[in-house]
Structure I
Amino acid sequence: MELVNMELVNNRYLVLERLGSGAFGSIFKAQNVRTKEFVAIKVESIQEELKLLKNESKIYHYLNGTVGIPQVKWYGKDERNYYMVINLLGASLQDVLNKRGRFSLALTLKVGIKMLTILQAIHDKGFVHRDIKPDNFLFGVNQCNELYLIDFGFCKARSALAEPREVSSLIGSNNYASLMAHRRFELGRRDDMESFCYVLFSLYHGSLPWSYTSNENEILALKKQFVHDQTQPLVLLDLLRTVRCMEFDEKPNYYLVIDGFKREIESLSENCIKHNP
């Protein structure tokens, strides 16, 4: 059931406007009438069978205090909906990308370091996000240096198995899903990392080579070929190749990736100085 402007949730949060909606609910901007703090309210109909919001709120609580994770201020329900109140955040990476058209390689890598720092923190807590995409990384309100990861509806505890199990459907988003997700296997840290790679390529180019189609077989074929594209930045292509060679239960070497990104950023800066004395 949808909310309307000026509706009061939990006798505390005044709904101001809709911020967005998806297949599993909507997000609204609201204000705490007692503290005057602006917040975001995620809403899921009580009739929704998946009950993703309850699971998401538990994960947020578990990750409380983790770098780049919003804080849950309240979770509850009424006769119509489940509600989760979190920090109000700013534009997503996708919003910024839509305005800029594309990111420079240096900026892509700088943002990538922030993203990977958050991803490592989640993995170290024992979780796999399973829906890494530009829409789920948001900047802080009026704070372009702070980045947050949201939407933990598909997130789950990391499997202790050495080999992935088969699953019934693709988890995540077609454009950013890993090869194993397309093959209907359980997802692990390496799959979050592969999705992370696709996000970086999307930021650098403005879109992905398969963004024009919704045909999954065609997307899968293009993803397989993409790793052989020698025109791509080597720092990104090497990462994608490395990630695809990882074992299901293998821990990514986050520090090595971040160190490689930092060295590339320094190299790009030096080249810029040489060409612009």
Structure II
Amino acid sequence: MSEPSAWISVGELSTAFQSGTYRLRSVEPLLGRRLALHLENEALLECSFESDSRLTWSINRGSLGVANGTAPYEATEIRPGIVFVDFVPPHERRTAVSLILDLRKGICTALIGRLPTAEEARMPLSERIEHNRELTGVTADSIAGAIDRPFTQLTPRHTLTTELLGKLVEYSYSPNERYRHVYLNENFYTWHCLEGVEKGLADTDRCSCRKLSDRLYLFVWREKIVPTLGVVIVDLEQMKTTGKIFGYRDFHFDQVSNFGVGACAQIASSL
């Protein structure tokens, strides 16, 4: 019986995922556009897509805990009008921003993800339990919004859903990287690497799932052993995903790695 792989950093995982990935190609539906995202917390986030790879944003009302700035971004469109945008503010290395834009409905979800400090990341799980803290130091704040119009009580939202519960789904990120997910309840799922650099590794981690459309979901997970944030859109009609993984490049906790991912999905079983 072979021994499982050792735990690796997110930077090492990024390197493994670079070869032969099933990522969706970047798209340009936003090129030259300026969008005003009116968020439920009363913040106003304005985004200007100056090129196919460069984004400028400003917080013109309220706060998101993110300063104004310019940065490279990636955008993928998993269904017509459903665009996933992701970027890392250059002066806030522990923070990443993902925008799920539903251009047809004129609504969005902004997800602000933050990694723990080095001190927080090294805190033993027993100490976290003792102080009644979450086992992961990774946080992810999800904020509903409206595009180019005020957010009101009547604005539709990407709401939490239980539709994935009980499903066992396999995701192939490349010919060499394959994982299995088991969706346990509203807050936890189990992942298991079947093939690839993490082969044999498995864990149960915090998660959330929001419904974007029929058989289309925003799935967010937060790992505790190696501090990691995953944000993906899962399309169970096309059996494809698009999204990103965010974490520290190595175990010195001084640089981050934020890389796009995409997978081919297969439902192995369902209750």
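Derivation of every value follows stated rules applied to the coordinates shown; laboratory data play no part. The structure presented is a predicted model; accordingly, all values stated were derived computationally and were not measured. Cβ atoms are built from the backbone, for glycine too; each structure is taken alone.
Comparing distance in nm of label points 7 Å out along Cα→Cβ at positions 63 and 215 across I, II, which is largest?
II
As an exercise: helix-only ellipticity at 222 nm (-39500 (n - 2.57) for each DSSP H run of 4 or more, over all residues; to 500), calculated from one structure in I, II, equals -12000. Which structure is it? All intermediate terms of the calculation are to be shown ahead of the outcome.
Values: I: -12000; II: -1500.
For helix-only ellipticity at 222 nm (-39500 (n - 2.57) for each DSSP H run of 4 or more, over all residues; to 500), the value -12000 is produced by structure I.
Given a computed value of 2, 8, 16, 21, 20, 15, 10, 5, 2, 0 for P(r) over Cα pairs in 5 Å bins from 0, in percent, for residues 111-262 alone, which structure among I, II does it belong to?
On the way: I: 1, 9, 19, 24, 22, 15, 7, 2, 0; II: 2, 8, 16, 21, 20, 15, 10, 5, 2, 0.
Matching structure: II.
Computing distance in nm of label points 7 Å out along Cα→Cβ at positions 31 and 103 for each of I, II, which one ends up highest?
If we compare distance in nm of label points 7 Å out along Cα→Cβ at positions 31 and 103 over I, II, the biggest value is for I.
Between I, II, which one scores greatest on mean count of other Cβ atoms within 10 Å over residues 7-14?
Values: I: 15.4; II: 18.0.
Comparing I, II, the top value of mean count of other Cβ atoms within 10 Å over residues 7-14 belongs to II.
Kindly point out which one of I, II the value 13.8 was derived from, the read-out being mean count of other Cβ atoms within 10 Å over residues 159-166. Each step should come with its number before you reach the end.
On the way: I: 11.2; II: 13.8.
Traced to structure II.
Say we calculate Kirkwood radius over Cα pairs in Å for every structure; which of I, II gives the highest result?
Going through I, II one by one, Kirkwood radius over Cα pairs in Å is largest in I.
Of the structures labelled I, II, one was used to calculate relative contact order in percent (Cα under 8 Å, 6 or more apart), giving 20. Name it. Walk me through the numbers before you get to the answer.
Details: I: 14; II: 20.
Computed on structure II.
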